[in-house]
Structure P
């Protein structure tokens, strides 16, 4: 069963998917019509069709970073390609800022991509005969921006992604991480409203990958883009996402915050993803705090609501009284007890291990 938890703010979403299907095969359209939207992947496969995306419906709001994740063949990249219309969906509606992109002609689509969308893919796709600066400026020159203005904007992007001093290097002279920074800068130079990233760090070795994740978080804290990010790495998803959509066989199994996915997996498949996750390394205090009771005797200690549990667990465990939880303005928003920390550190994992042994 597909679980797609949603918030419903009054502001119109930047991206809206409404019952999106992508099925590969000559008779995909007719098969889908006969199925009345109830798609059995095995039956479709027997008929020579492959189900890429199966009835995906969700919204992405301004400034939100939604990560779509799943194993190879889950449909995550296919869904991104449908939303950017690099692939045409078989059925459903996809709205970008209220406009149905499936009704757009080629000219409208090109304009949308040039002016509103930035894209970064696993292979860096840099132009080998152009320098760093020329690679970054290229999308602006395609748009007809003057050489001087495009160079000035490219220089700003070089600084933004910390490549100052390498403007005149060619791609072959750069490390993998530096090449990916060029790709990121090139996608940002048009100042897109929406940023699509398809496994952007998966070709990098673990140390550089961690550095690029740090850089990505830094950029997002400055730019506040609306982002759709695809990965197969659950740790990466937990670290970067505002919300995560976990896919299996084209279906979104659960769409929720990282904390809710770890604490309340909606399906057995999602639970398997989360069972080995060290919760204290990914959950924030606000995920497990209790309501503040002004009559309760409190410790003098205070912890931030967005502190990762691991970083404050020791001081809370050493406190004989409940600890006040505060927000970024210093306002009290909750309370955390040592017993709750003990449960997070040992409770759930102990229960799972006991179940496996029994």
Structure Q
């Protein structure tokens, strides 16, 4: 019997608890790979929320890097730089790693901010760029001013190009991302595997079984859920300022999750803000899911999560990117068309569960493990 594959994964931010899209992807794929026999160690910046008890419950190892400058990054995000650009400046971080990369069979780097660490790795060690986005596009879209956007795009573009060049394999979230990597950096198709964002259907089923639905205040309800990141904050503002007023007295707009804390100060009476709530509590018959995001890259985890909760979905075309095969369950329209779509019957044909099977994290992990096998 051959020894297990030893994988070192360098995460760009604290990953436990997995409460936002990038963290969810890293943790769920790490779980899927570890359960398939991979000896996987995730190295992440230190944060007090990454408690030992959380890490002990995981099938992978978590090692933290105490690097004090990163303590400032959450305070400075969007003032004026996005997180990825801020942490891309980290002198001495590589020397702080709590493991020796030479002890591993493969190193996966999940963000180009840490692409410089690839240059410290042994030449024999295969490198995987586990992209969550085309990062140059994502970070540029998060910038508030054109001057900052140009600065960030130049820096992140250089870092991402270096990491793509060094990587033996790039994991892309969507076929669109793969084509974008090819366009920007000349990445050949044989060095890229599409590993989509996924869903834990068993966890969704458990949440639905334990749901405690509040009584709707209006005849119809529509719900958006998201973490507190820039593109979700913009989506909340669009719902509160552009969609909800058109549906006053008709549709209750519910905003669930940390993004609800950033809603504009005065919201219409038909808007319900629930920053600590769960999507499962609002996934009742007749409810419609919303995905009004208009920026970012990769693909939208909330789209899969909303559909898995049994809700038909109204989404911007951008919000539905990467999930073309799920089109029968998605009504695509610009944000200005959301009100009209919600007044109509939103379709939800049978057969969704079978279509979501390939998006189970275990299935995505199997695809990645197969791609890893070509690097040994």
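Values in this text are rule-based calculations from the coordinates and carry no lab data. Model, not experiment: these values are computed from the prediction. Cβ atoms are built from the backbone, for glycine too; each structure is taken alone.
Who wins on FRET efficiency 1/(1 + (r/R0)^6) of positions 35 and 243 (r between Cβ atoms, R0 = 25 Å, to 0.05) among P, Q, i.e. which is largest? Don't skip to the end; give the middle numbers.
Values: P: 0.30; Q: 0.05.
Of structures P, Q, the maximum of FRET efficiency 1/(1 + (r/R0)^6) of positions 35 and 243 (r between Cβ atoms, R0 = 25 Å, to 0.05) occurs in P.
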Using Rg/Rh (Cα atoms, Kirkwood Rh), single out the structure from P, Q with the greatest value.
-> P
For the read-out helix-only ellipticity at 222 nm (-39500 (n - 2.57) for each DSSP H run of 4 or more, over all residues; to 500), a value of -9000 was computed from one structure; give its label from P, Q.
-> Q
From the coordinates of one of P, Q, mean count of other Cβ atoms within 10 Å over residues 155-162 came out at 19.9; that one is structure Q
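Comparing mean count of other Cβ atoms within 10 Å over residues 171-178 across structures P, Q, which is largest? It would help to have the intermediate numbers written out before the result.
On the way: P: 14.6; Q: 21.6.
Comparing P, Q by mean count of other Cβ atoms within 10 Å over residues 171-178, the maximum is at Q.
Computing relative contact order in percent (Cα under 8 Å, 6 or more apart) for each of P, Q, which one ends up highest? Mind dumping the intermediate values first?
On the way: P: 18; Q: 14.
Largest value of relative contact order in percent (Cα under 8 Å, 6 or more apart): P.
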